[in-house]
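Read-outs throughout are calculated quantities, based only on the coordinates presented, and are distinct from any laboratory measurement. This is a predicted model, so every value here is computed, not measured. Cβ atoms are built from the backbone, for glycine too; each structure is taken alone.
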Structure P
Amino acid sequence: MNPTTWSGVRERVLALREAPNAAQVFGARGHRFELLPPLSEAEVAEAEQEFGVRLPADYRSFLLEVGAGGAGPHYGLYPLQRDERGWAWNEGHGVRSDNSLLPQPFPSPAERARLRAAHDAREPVESAFLDEPAFRAAFRARDDEWEALSAALTAGAVCLSHEGCGYFDWFVVTGPERGTMWVDLGAADGPLQSLARTPDQRLGFREWYLTWLTAATREAHGR
């Protein structure tokens, strides 16, 4: 099969709605094996122009042939949708992604380590302040920097799925790691790391999604 085509995949996903053990698949009680309609070429092109990036071929063709979001790994795929503010990935509960950093290259491990180290170095030391209120204010200000740091660590990547427990899967769209899947383990003070099985492998969107579909099909049918 052409690596940028998805023949029969939409039908396979939707068919799982009728599988005897469909509700037992992790996350299925939320996405229910439903998929949004595919996007048109004009819609995808408009979103890309707005983001300032060309989406990797396998995910781009998924949007065109399978759907804009819905059933998928873990709690499902965040849908790419357009609202009054433009195109964004809808993460649920009224939260939409901030795509302002998408054109920037996804940072290397060394750059991520540098950004984290710089943030850690700015941790206030209580003895350096005249009183406790001033120290607490400085600590709050540093905590407020975390959101900006988190955005910088995932520049050039799209958050596509929630694994649960605050772990999120990211898809890189710019830089040397373009087209690969990563997981953010920050909720447990862990790193942002590749979802590939070994350091010398690369896990793309297509393999990530189809691996889930194969496992979900087996589980939904009690095999």
Structure Q
Amino acid sequence: MMNYAMALDYQNCINCKACETACKEENGVQLGANKQRIWVGIVEGSIFDKSFINLYPSQCNHCETAPCVSVCPTNASYVGAGGIVQVDYKKCILCKGCMEACPYDARFVDDTKVAVDKCTFCDHRIEEYGTTACQTTCPTNVRMFGDLDDDNSDLVKLLKKKRFFFLKEKSNTRPKLFYIVPDSENYARQSISHETKIYTWDEYLEKYRGIRG
């Protein structure tokens, strides 16, 4: 059984918006700047009066303990094949409980569907293409999609070589967006909080999945 996830090498992001455009085109997402399944977050700051900008590509984290699923009163939000968190539009009553429960602000109301919408990892194209529209389109190879339980997948091979962290890990949602620690020490220092736990693959396995033989 597949367990889909994505790694984000965010130091390579140039905020070109190709991923956002590809997502809307591929999935028929409602037009509008505030209607996004995926987006690039921008955080500005300064160190010793030297300004900088951090770019954090983001989307639904397809959490293994997804609060959006547990709060949904109609089971419109559910975990589908491959561990992908889905929305059954016909069951959605627009109570917005899932939007309030999501710590990543990854959901929005699609007025054309009259339902809450979100990223689905382009589940309709995985079998044919093996990846998402956003990964295919990204010109700087920010995104890597794959099966977290397949040691031979490009995703796992990347995570075995790199260190990574999760956003808002203290929410205890067990997110499946892996943020790769930048190779640039300066970029890593300015973009990762001192409170953020950084993992190696083995450390991640021990904490979240158990040591596999």
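Match the computed value 1.00 of FRET efficiency 1/(1 + (r/R0)^6) of positions 51 and 171 (r between Cβ atoms, R0 = 30 Å, to 0.05) to one of the structures P, Q, and report its label. The value was obtained from structure P. If you line up P, Q by relative contact order in percent (Cα under 8 Å, 6 or more apart), the top spot, with the largest value, goes to Q.
Here the criterion is mean count of other Cβ atoms within 10 Å over residues 83-90, and among P, Q the highest value is seen for Q. Can you say which of P, Q returns 12.6 when Kirkwood radius over Cα pairs in Å, for residues 19-74 alone is computed? Checking each candidate, the match is P.
Which structure, out of P, Q, was FRET efficiency 1/(1 + (r/R0)^6) of positions 155 and 195 (r between Cβ atoms, R0 = 30 Å, to 0.05) derived from, given a value of 0.70? Structure Q accounts for this read-out.
Using the calculated result 5, 20, 30, 28, 15, 3, 0 for P(r) over Cα pairs in 5 Å bins from 0, in percent, for residues 147-202 alone, pick out the matching structure from P, Q. Only structure P yields this read-out. Structures P, Q were compared on mean projected area of the Cα convex hull in nm², and the highest value belongs to P. Could you figure out which one of P, Q the value -5000 for helix-only ellipticity at 222 nm (-39500 (n - 2.57) for each DSSP H run of 4 or more, over all residues; to 500) was computed from? Only one of P, Q returns -5000 for helix-only ellipticity at 222 nm (-39500 (n - 2.57) for each DSSP H run of 4 or more, over all residues; to 500), namely Q.
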